Structure I
Amino acid sequence: MSIFIPFKAYLPNEKYTKEIVSRPYDVLNAKEAKDESKGKANSFYHVIKPEIDFPDNIDYYSAKIYQKGKDNFDKLVENGMMKQDKSNNYYVYQLIMNGHKQTGIVGCCAIDDYFNNTIKKHELTRKDKEEDRKNHIRYSKLNYEPVFFAYPKVNDIDSIVDKIKNKESTYNFITEDNIQHTLWTINDNKIKILIQKLFSDKVPNIYVADGHHRTAAGALVGKELRDKAGGNATDGKHYNYFMAVLFPDNQLNIIDYNRVVRDLNGLEPSSLIERLSQKFNITRIEKSYKPKELHHIGMYLDKKWYKLVIKDGLFDAQDPVDVLDVTILSKQILEPILDIKDLRSNTRIDFVGGIRGVNELEKRVDSGEMKIAFTLYPVSMQQIMNISNNNMIMPPKVTWFEPKLRSGLTVYSLV
């Protein structure tokens, strides 16, 4: 059973919504956030990336950074730009991007579902990033941004959501990246009770799609607050929960997450291709190449594109992780040939979301910054769920979900 409850969200004053909402904290760096927020004193970047309000040489992990984020949020509330709902509600959140539509429900998941593995994970977290998110919550006692979860489609939940979408929306706007965001408030008590019961009865597991660090931070700080208060899982306190948007698995869109490498580990391009030919069938491609199926990998080297197709017998087709193209790339190319063994710490490799296109890969290689690029076929939601159900861990930087949630639409208070 999955615990998923309504809550009293802080929401933007409608006339300030587009002025406030921002992209999530982890899709851009401080410089990009500072540039995007120029002339936008009320942008939510000042809350989730408060380092933009300091000189560039500031320690991003200092106490003053986290306090500034909370101060900036408090200012939005004090100035009437954000307000807290008067009752515990769910919120239906729909995103439309390039014809793709996905609709989820915003609510709160139980921290104990994280600890008892009802909430399934598929990635490891980095301690520094996890601690950063934890400090934001410790200083603010707020979840500034929801985490992005998936659940196996339930027809009864879909029916409720479809009926809600026929009603007047709370917000409906299009952002500068041409994504339409629409939010409806569910304040009917009977419907709220039914939604909570459906998740309890028909959703045995919830899956982290995007936001492993925020998920860990929300659960761990909630437990810190509960332990400090001497509370328990059934005392009804806010620290027992964290904010999430839950989408049915069949609606999610995962795009490719590609790799660029700074050097060839001392090899000449011809020698690299010769070694690759022992493991892959290699075809020269005349134009930019994005794989159209599993076990096909694109390679850009010396202004030329190649298609690499793994030869039979070089991976375990029954292993949910070994079958992934990112695993094949690591085991057959990155580790033995390019000497890149730890993707989390090695500075010779970088990761490029498919939303930036293959032109971004070509640009970084042609500029001399990088020497080689690889394009990968995206993983499926079913693969992610299969790996999670087997309590296995995917390699880092595998999933890139689009469209991204907007931050600042809903905020959850832990007190």
Structure II
Amino acid sequence: MDDGPSNYHIYNNLCLNGGIKLREGFQRICENNIMVNNSFHPHVWYKNSQDVFRNNIVFTEYKPIRVPTPWGKQCDLNVWHNPGMKDTSPAVQLQKQSALDAGSIIADAMFINQAGGDYRVKEDSPAIKLGFKNFAMDKFGVQTPKLKSIAKTPVLPAKWTKPQVVMGASAIYWQGASVKELSGEEFSAFGVSKEQGGIHLVTVPAKSFAALAGFQKGDLVQTINEKATKTTTQLLQLTNEAKGQPLEIQYVRGQKSRKMVMTNYVYVESEGTRSEFKRIPLLGSSPKLAIEAITTAPETSNQPVAVLYDGKIDQNYGPVFQNGTKNGTYIIDLGRMKPIKEIRTFSFDMNGSRGSQKFTVFGVTDKNAKPVPIAMVNVNAREGDKYVASKIVTAGRKKLGSYRWLHWVVEPVTRLNENTAFQEFQIR
């Protein structure tokens, strides 16, 4: 439902080729629907919409665009279908999205015959317990014999055979904000064309560099220094290429174009070399902060983790994660809260393939605190480079923040899913 429809009751729908979209409007009740291989799409709602979304079955997390939380009057008692799941669990991700859904769950909806198109649920289905009511599978669509004779038979979607609940999926961060590229109907929701595009700031935590610059959740960054940011790669590259110089940013808020100049931001420098580093050398003992200990999750192989803070760069694997390990984490303990101005990372191009660096650094203040994204590093080793170095700093060389722990969350860097041969982590 697009562009302002209000006072609708949307119920007993089986959606085989899409979800249910509600754009801005008031007092819609959306209940007792099944969205096969899809979900609920709330777009650009008003704060006082009084909308209701309850007792529905979705197959994925919600797909919101610029919806203020909490969502409407009620968003609850929904089931996120997770085939083969024996028990039920709270739908935590849905709760995070809507700031409601306290009674919604992740569970196997227990369809009677999904392969045959019968999406009624069994009597002991968790959906029934929450209030979902079965509806006939042959009382909608084309009904008259004359029209049935010429109507096309809908193609049933492929059966959802694997759980769609993704845990620990990698996110993209820019200046402390989580960001994503636009797709599908999101262009329309922001009032921009596909040619214009932009990067959606999904979350903008308080005190992040993005928030301090004046950005808000839901903003859309379109250009940096008059160059388009249609992809997250372009967003990060253009930020790093500025090398601390002011960023002239054009962005969209509330479907209106705006501009700002950002002078305090985080960026990444890098250097590859065959012998010695010139621009990003190893720090001596005086300017660098002491590291108390390093642990990893999961465990690493080859060299012990202590070599990562011995002040040397060797020609070996270092303490490396096994091939295929994603989100492997090096946990650096500084012993106490310390102000941090700079983070340096060194690697060796072992076997001509493990020098590239792809990781996100997070800061942690205490064991119960949520990790704070500081910067994403994506540096490729060039042909002939034996060593690679990266440096995370801020414009004006101001503080990155004060933290007790730093987490290097790494990704494989080769087609064989091999991880980087890290040699040294340094902090000042």
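Bear in mind that the values in this text are calculations on the coordinates, not laboratory data. Remember, predicted model here, so these are calculated numbers, not experimental data. Cβ atoms are built from the backbone, for glycine too; each structure is taken alone.
Things worth noting here:
- Structure with the greatest value (metric relative contact order in percent (Cα under 8 Å, 6 or more apart), set I, II): I
- Identity of the structure behind 13.3 (criterion: mean projected area of the Cα convex hull in nm², for residues 119-238 alone, calculated), options I, II: II
- Which entry (I, II) yields the derived value 4.0 for distance in nm of label points 7 Å out along Cα→Cβ at positions 55 and 223: I
- For 24.3 (Kirkwood radius over Cα pairs in Å, calculated) the corresponding structure among I, II: II
- At a computed -2000 (helix-only ellipticity at 222 nm (-39500 (n - 2.57) for each DSSP H run of 4 or more, over all residues; to 500)), which of I, II: II
- Which of I, II leads on distance in nm of label points 7 Å out along Cα→Cβ at positions 127 and 183, largest value: I
- Structure responsible for 1.3, with distance in nm of label points 7 Å out along Cα→Cβ at positions 143 and 231 calculated and labels I, II on offer: I
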